[in-house]
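See the structures that follow.
Each value in this text was obtained by applying a stated rule to the coordinates, not by laboratory testing. In this text, all values refer to a predicted model and were calculated from it rather than measured experimentally. Cβ atoms are built from the backbone, for glycine too; each structure is taken alone.
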Structure 1
Amino acid sequence: MLPIALTALRHEFHRMPELGFAEESTKARVAGILEDLGVETHIGVGVVGVLKRGAGNRAIGLRADMDALPIHETSSHDYASQTAGVMHACGHDGHASMPQVGRDAITIGAEIVQALQTIVSRKLAPGAGVVVSVTEFLTDGQRNVLPGTATLKGDVRARMPANREEVARLMRQLAEGIGAAHGVKVSVKFNTEFIETINATEPTHAAIGTALSIGLAADGNREPMSFSEDFAHFSAAVPGCFLLMGNGQEGPCGQPLHSDDYDFNDDLLPIGAAFWAQLVRDRLPVTKSEGE
């Protein structure tokens, strides 16, 4: 009967797991069992049972853990954890730490992160202006628990649609290939929220001409930039020109956009207003019939 009793007890503990230093019910249950067996019992951070025989000074200590881990159990057996997000999932419950028998999602994810950096450095033409950044690495692991899943998130910037499409293809190829090499499933989602902003020639020349006509300096051939802008969807439908107005390079107005100490340069307000007003006049001049 002893194996059956031990199995039932193990299932009982598995069904009602408690995290480390919070095993109040578990401690009480263990202490109760020891006391029923006539064992001297002390309850503190844990439970100590003292079994004595004779008056000698020899002793041996047997130690066992009883804390569970912050993991959501997905088992279907009838003694699965009844505490959401907590389960006995390691040697404390009987199974040991043997990463070689599983798949370490962090190691595989890190390999994918490194491989993605070769897209720009080794698989696209130099000067393509593409940026591939992994900005989030999320897992279901804990300090002493290897994760079973990992999610990588990031951002891609490209200057040409063909480069963006090639990056998406290479990302899938690399990630799925690494996953296959390690025997894990990898899925890649590539969502294009903002397309490339490409200025049309005629509106660009018009904007430059207006700027020069009111005494502003203008650079119509500056290096492309990697920020995203939904104006791209307008210029993809109708020829347009996206332009930047200098906000200054010193003080709060010279900080990068989205910086917590950024501030707009108010001196630019009348300059910008004058430019837009003149641009409208230049592009939509009043005809003689309209003037009358």
Structure 2
Amino acid sequence: MQISEQIRYMIISNHYPVGTQLPSSRDLSEIFAVNRNTIKNAIDILANEGLVEARRGLGVFVVKNISDPGARVDLTEIANRAYTEAKHLGYSGIELLETLRLLVSNDTQNSNQGREQAFRYMVFVECNTPSLEVYKNEIETLIKVNVEPLLLSDLEKINDSVKMMLDNCECVVTTYTHLNYVRDLLKFIDKPIIAITAVPYIDLWMNTAKWSRDDRIGVVMVRKYGAECIVETFRDSKLKFNEILATGLDDPDMKKIVKGSDKLIVSSQAIDAVKKILTGDQEYVVYENHLDEAGLELIKKYLNVK
């Protein structure tokens, strides 16, 4: 549902216009390191809504943008979308109706919700302090919800204060780069873990798929650990470059790796530093690992805020 929700938003917002070829189900399963059936279900949801079409031997294509004039979504289509998603998750129509009844009932209690909102907060997990501060500030500014920031290192050795924070939060949010690691570290808590930046991940895949497999690729993030996560994604996929190396602004070998690479994947937080040492003929792609609109809408939808 998280993957389909983020792709849906980018189709509606025309980030992926009609005719755009998305990565295949196999490619997407490699990008997000999830089971192919999970991706198939996400694509099926979008296909049932008429947004994408899987063409045998060719791939998955965007076929309708529901923000276009004449393609307005009515309540029947919205209800059908909800019912389809519920069935994919194993819920019955009766359970969906009961949930909708509760949502409508809760929506009438605005005054109580207003008082409760002040005590709600989410936890955001990232691997480095600069990125963590950016995410925290963006979310608190755009969604008006309290964000408690945690570094990955805080989860590796959880103390009592971190445990209490996790026990009382609404949800834990992280990026797809760190999703599997965060899930492993937080097996003990019964909280939703929401992964954002699906769209930047897909964009990165689409932008680098045309590169030669013989190219020497350098991946540069603020921290080397973040770059290593991206490298592992590529090594486990069909985009197997002969040589792909991870580095970060915290890595003493960063300049050497950048200068020795034919092409580069650079995070938006590291690009200014990398530009200073690029040679004139090096091609690079900026990986926008920040809060994109699709991720923002996903958080708002989960927290039921406007």
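Which of 1, 2 yields 156 for volume of the Cα convex hull per residue in Å³, as computed? Working shown, then result.
Working: 1: 278; 2: 156.
Of the options listed, only 2 reproduces it.
Upon calculation of Kirkwood radius over Cα pairs in Å, for residues 87-182 alone from the atomic coordinates, which of the structures 1, 2 produces 15.3?
Comparing all candidates, it corresponds to 1.
I have -11000 for helix-only ellipticity at 222 nm (-39500 (n - 2.57) for each DSSP H run of 4 or more, over all residues; to 500), calculated from one of the structures 1, 2. Which structure is it?
Traced to structure 1.
Between 1, 2, which one scores greatest on distance in nm of label points 7 Å out along Cα→Cβ at positions 167 and 199?
Biggest value here belongs to 2.
Ranked by distance in nm of label points 7 Å out along Cα→Cβ at positions 63 and 175, which of 1, 2 sits at the highest value?
Structure 1 gives the largest value of distance in nm of label points 7 Å out along Cα→Cβ at positions 63 and 175 among 1, 2.
For distance in nm of label points 7 Å out along Cα→Cβ at positions 95 and 223, which of 1, 2 scores largest?
With respect to distance in nm of label points 7 Å out along Cα→Cβ at positions 95 and 223, the highest-scoring structure among 1, 2 is 1.
Of the structures 1, 2, report the one carrying the highest value of relative contact order in percent (Cα under 8 Å, 6 or more apart).
2
One of 1, 2 was used to calculate distance in nm of label points 7 Å out along Cα→Cβ at positions 7 and 247, giving 3.5; which?
Details: 1: 7.0; 2: 3.5.
Going through each structure in turn, the value belongs to 2.
Taking distance in nm of label points 7 Å out along Cα→Cβ at positions 15 and 31 as the criterion, which structure among 1, 2 has the greatest value? Please list the in-between numbers first.
Numbers: 1: 2.3; 2: 1.0.
Structure 1 comes out on top.
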